[in-house]
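Next up: some structures, all given as structure tokens.
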Structure 1
Amino acid sequence: MTLAAGSPTRDAGSENFPVASRLIAAALRPKVLGFYRFVRTADDIADSATLAPAEKLARLNALEAALDDPATAEPAARPLHASGAGTMEARRMLDAFRQDATQRRYADWAALESYCAASANPVGRFLLRLHGETAAEALAASDALCTALQILNHLQDLVGDRDALDRVYLPEPWMTLAGGEAAFFDPANAARRRDVLDAALDRVAERLDAAAALPRLVASRRLAMEATVTMAMARRLLARLRAADPVTGRVALTKADAVRGFVAAPFRGPSDAALVRARVAAAGSSFTRGMAALRGDRRRALWAVYAFCRVVDDIADGALPDAEKQRCLDAWSAKIVRPDCAVSRELARARDAYGLPVAECEAMIAGMRTDAAPILRIADAAALDQYCRRVAGSVGAMAVRIFGAPEAVEFGLALGRTLQLVNILRDIDEDATRDRVYLPLDLLAAHGIADGPAQRMIAVPAIASVAQVLTDQALAGFAEAETELRRFDTRALLPARIMMWGYRRLFDRLVARGFAPPRPRPRLTRAEKARMAAFALRLAPIGTR
């Protein structure tokens, strides 16, 4: 008699990601399929809609007993005894299936990843052990990949898991940001749900970046190709989940996605540099036009700095709980010391190549901790200077070193502050929607504006007079930067000049528009963006205005 809860709900060919594909050596495939059969049996028990929790636990315990008995008649366990492989990892996964039998909600992202460590990571470790791969870096990369795959499955199956099992893997505090669980699953609440889903997918993307080196860390060419296919399909499912809503309709991989994944198999996946380059391109920032003025390794290094800044900024701005923001920023503080993903490895490479101080990376993270606060106010001019120094001065200090003008660090710090003032003036309304006010409280008070709800503060007519103070500072900053530029190698600082040119146009539009409501956001025109591209390619001379 079998312990199974019925016929298998899936087979190896119907899973999202490859299971014992033809890329795995023929001699090893039966061992992988035997392991899969055991796991599928246990998973189906835990996911049964008809078995009571106590019965689920009893059957899972009996499965573990079958792992201890080489003479067992249990069909799910016999292949593991026959192959002599997988019992250690199967035991670990049984812990997760027991958890599934009784636990229906998760308190935070760490709890979800802890579950994945038992429910998914042993699969990758089994494959590595089967191929004789024991390197610590490969194990860590495999864990990151398996966690990412598991969470992708959970996000894809949000509705099905909730309807059939009353089980939701997205942590409760995350759903609270969309108004609570009921609101999160309300088809009409698409915008708030989208923000939360995108923040969760950012966490998955980080895990995939941490796994990116796996195909290059294993000696087995076949296993490397299997990993490459799996990651390619994972990134494709990630993209599909970003583009569609899994609550309003099924989001799934297609046969074409699988074909593209297998076509990529021989190439061991994109390099860290390629992944960072793709992140920069996806951001679509006007800063990329300044970066285009660099060539070769200097451009690669600046991409790494920009990608790092973008990642931590997305954490601070993302729709994830406040405690999770701080946890993610803590993780990035650790990554600076011990790089473990594509962006952090490329950032470390840039630091080594161009002498970028670790303290500047730490300053950026400190600035993002300020942004990550649930309510943000700036006390006075000194606090504003400190904030600008962290989030913009750090970039300037690193950038001029990459440009090849380390003697221009003070110029980079000053220019960073000026550009950040433009950002603050441009984003007054957008920041207020997050209850952020960067105009100093003492300056606001001097103009009769008391602290309170951000949107009420910026609606007071006197806000225009407060903004004028920062406008005057930015104007003086641009003038000083133009003067300072003449003291340095203007060719080396061409990227800075291009960024200044674009920001000056935005600034001039802000001044012309004024700061009384309404405040439409100024943008560069296509012609101006094209001109910046021409500056970068040295096809046109760049002026100051």
Structure 2
Amino acid sequence: MVGATYALAHKLYPYAAVPAQAADAHHHHPVIIIGGGPIGVATGLDLAQKGTSALILDDHDGVGLGSRAICFSKRTLEIADRLGAGKAMREKGVVWNVGRVFHGADQVFEFNLLPEDGHRNPAFINLQQPYFEKFLIDALRDAEAGGAPIEIRGRNVVTGLTQHDTHVTVNIDTPDGPYTATADYVITCDGAGSPTRNAMGLSFDGRVFEDNSLIADVRMTADFPTERWFWFEPPFKDAGQSALLHKQPDDIWRIDFQLGWDIDRDAELSPEKIHARIDEFLPDGTEYELVWTSIYTFQCRRMEHFRHNRVFFAGDAAHQVSPFGARGANSGIQDSDNLAWKLDLVLKGLAPETLLDTYTEERGHGADENILNSTRATDFLSPKSDMSKIFRNAVLTLAREHAFARPLVNSGRLSVPCSYAGLSLNGEDALLGPTRTEPGSPCSDAPLNEGYLLDHLPGQFTLLALNTTAPDITEIDGIPLHHLTLTEADITPALRQRYLGDAPQALYLIRPDQHVAARWPSADAGAITHALKIATGQT
């Protein structure tokens, strides 16, 4: 980052003393979340909207300067819509679906990440992380004002925690001195360097790649289209082994230069060196202002288990991948989406505590998938042998003229929603329908005559009936069951393609995180009850 001190982009939760800090006070919370970044806030907001109280503790009082994460995926925006922040993100963000790949000065091919119509959200928006966090905090404040049980405290530094059989004691330091609080569960979202993980002596294993990249965010007015442009072996002097160009809001452009391994970090971060690289990269005479810079090292690491008794880890605290592919923040938001509904049901006594073990099962699967794709991308970007480089360049040459070679080109395959197909919470699949909506898959959005399907799937279990009638059950063992019935007149061509295929009718059981739990042509109350028990870890 330009400058050595922490500076705020948005001061969102300034420190204020609370009664809980009194020496004789004892305050218990169902959930304490360590870290007020996007993952921590999304998790707390999701819990609170379900009625489960959450306290978020952050060591600062707002969002730091610097773009950091900028690419937020369609699935992340769908989750943000449910949390009340998606609209603001879309309005501020730079929408893009198209990317171009170059080798040297020549374009290899272009691609469209969302070629089909009928989705509220684009494939990606580019939005600086401080804005992303601000919009989540805005949604948190709206929920708080509406009575949702959520609170965020800035400059509350967690200095230690102790696990007990029935709760966790959390030690907290503030400008007015220390205090303690207790919680049934703690969710740790304190980043890749996670002080909590380190204090607990937990491993964070994986691979550190011999490569570094320079991020330079510049403010300029330019005629480049709002697309993702990526160069292998760019034709610009000192542009490095690869380069990436992205547009962000407020006339900010992200430029990445792949520098290699054996570099002088201080020299590479000097304004003179950075300006020299950018001057060669941009057209002659381009005026720009350097906004933020950083050097990162490619790493792919994860914890073995994301749950340790009553303490959970999410986002970069649980797993880390190299930035190419926009898998970091997007996978972390899917962590929060997966964990919140499970904790909510367990805390309400509606599901067994063993359901919480499936958080590691499902999100560990997601982390492995991301690490595999990120590792492959890094190896393609940085061939480690002469033969690997010959193969990489041959693929790029073939891809210019032959479509079969283009899937082999890996400039950082971009984040896609994780499917939990084949894992333990999936129920029956009795419908020979589209694979994109098989059990374990996230629901694909689709237009209705008015609005979009995902708008009608709240954060609770839902029975979606298409051209059929669902059994008249509104709860199963205390778990509410929302109903959405769509007849032939409601079913658009896109909805038919994504949920029916050639089937005349279908019944879907959908989880609170909008993943499919089971599906049938039709089903009775017994089949639905059995599927819900599987989805909540009761069988």
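Bear in mind that the values in this text are calculations on the coordinates, not laboratory data. Everything numeric here is computed off the predicted structure, so don't read it as measured data. Cβ atoms are built from the backbone, for glycine too; each structure is taken alone.
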For which of 1, 2 does helix-only ellipticity at 222 nm (-39500 (n - 2.57) for each DSSP H run of 4 or more, over all residues; to 500), calculated from the coordinates, equal -8000? 2
For which of the structures 1, 2 does the calculation of distance in nm of label points 7 Å out along Cα→Cβ at positions 203 and 403 return 3.9? 1
For structures 1, 2, calculate mean count of other Cβ atoms within 10 Å over residues 251-258 and state which one comes out highest. 2
When distance in nm of label points 7 Å out along Cα→Cβ at positions 11 and 315 is calculated for structures 1, 2, the one with the largest value is 1
If relative contact order in percent (Cα under 8 Å, 6 or more apart) is calculated from each of 1, 2, which structure is the one that comes out at 10? 1
